[in-house]
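Read-outs: derived from the displayed coordinates by stated rules, not from any lab. Just so it is clear, the structure is predicted and the values come from calculations on it, not from any experiment. Cβ atoms are built from the backbone, for glycine too; each structure is taken alone.
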Structure 1
Amino acid sequence: MTAALPLYRIVATSSPEDALWEQVVALRLQVFAGEQGIADVQASDADDLTGVHALAIDDDAEVPTLIGAGRITFRHRGRNEALIAWVVTDPGRRKQGVGTGVMQALIAEADARGIEETLLAAQAHATDFYRALGFSPIGRPYESSGIPHQWMSRPLPRRRGLLGRVFSS
């Protein structure tokens, strides 16, 4: 018999509630500054105001608690592209599908908008995670804040229509 994983919900928002936003910033700082030792991390940026945020919330706690988050911005480089950033999961909730749930919500948002290409800068240790979600490496690996990274891309899935013609989903 296996124990059931704790439940959570994913909420997509373009303007996180104040209480949740404080938790987003705190989780980013915990992971990127505390756990990964990035000294100059800015836990928020201008794209937070225009992006769509996928928030994983544990409602089983006394107070709804953020356990994962990610952000997608659109019109990246002025094109029909999206950029996913700030994907983070509470260390105590990893390997429970939280990051996958956050990413699936962000990908669904890009696909629903007909975004031709979705990009992200993956930390090298997470490239297999993103590959499983349909992303492929592009360009050469690089280093940011002392951590190896790899740009990755996911095209808008195509589907076949009548007579085998290809359509965007």
Structure 2
Amino acid sequence: MKPCCAPPADTPAEKLDNDLHKFLHTHRNTLCRYFQSCGLSSGHPRLLFFLHHEPGLTQKALADAMDIAAPTLSVSIRRMEAAGLVERRADDKDARVQRLYLTAEGEAMQHRCEQGREFLIAAQFADFSDEDIAVLSRLLGRMTSNLEAAAETLPPVNRKEEHP
């Protein structure tokens, strides 16, 4: 795999930021390669996860839960329907409402996705102690809180402009 091009690191915090970027890049690429080996695009496992845990969501409810634009989700759903992973069914009480469900093949694919997560977790923490994992989790939690607080100081994002 080709290494990421990182900006110069003059401080320990800049080096760590570069290291985190490289880790996230490698994590995403490894996960994408696993999912591609199963025949999935990168966003599909998340869609499978939601429908596995909340079968019968409407397309709008699923888009809201996944925090993505409805047109983006529509394309994924059509692809997954064509692949036999997802099906639409009319609502029992209102036939105008379409609900989304995983097919048997979709459930099997969801299981393969869970195995991918287990593979990734085992690989990335292979030589970590439980204490190492706890410390890293605590530090990442602090970093996340710091970023969330900093994000609150930024102007709001107009979601309609973000996803035309």
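Assign the value 19.6, 54, calculated as Rg and Dmax of the Cα atoms in Å, for residues 76-147 alone, to the correct structure from 1, 2.
Source structure for this number: 2.
Please compute distance in nm of label points 7 Å out along Cα→Cβ at positions 60 and 140 for structures 1, 2 and give me the label with the greatest value.
With respect to distance in nm of label points 7 Å out along Cα→Cβ at positions 60 and 140, the highest-scoring structure among 1, 2 is 1.
Computing helix-only ellipticity at 222 nm (-39500 (n - 2.57) for each DSSP H run of 4 or more, over all residues; to 500) gives -5500 for which of 1, 2?
1
Once volume of the Cα convex hull per residue in Å³ is calculated for all of 1, 2, which comes out largest?
Of structures 1, 2, the maximum of volume of the Cα convex hull per residue in Å³ occurs in 2.
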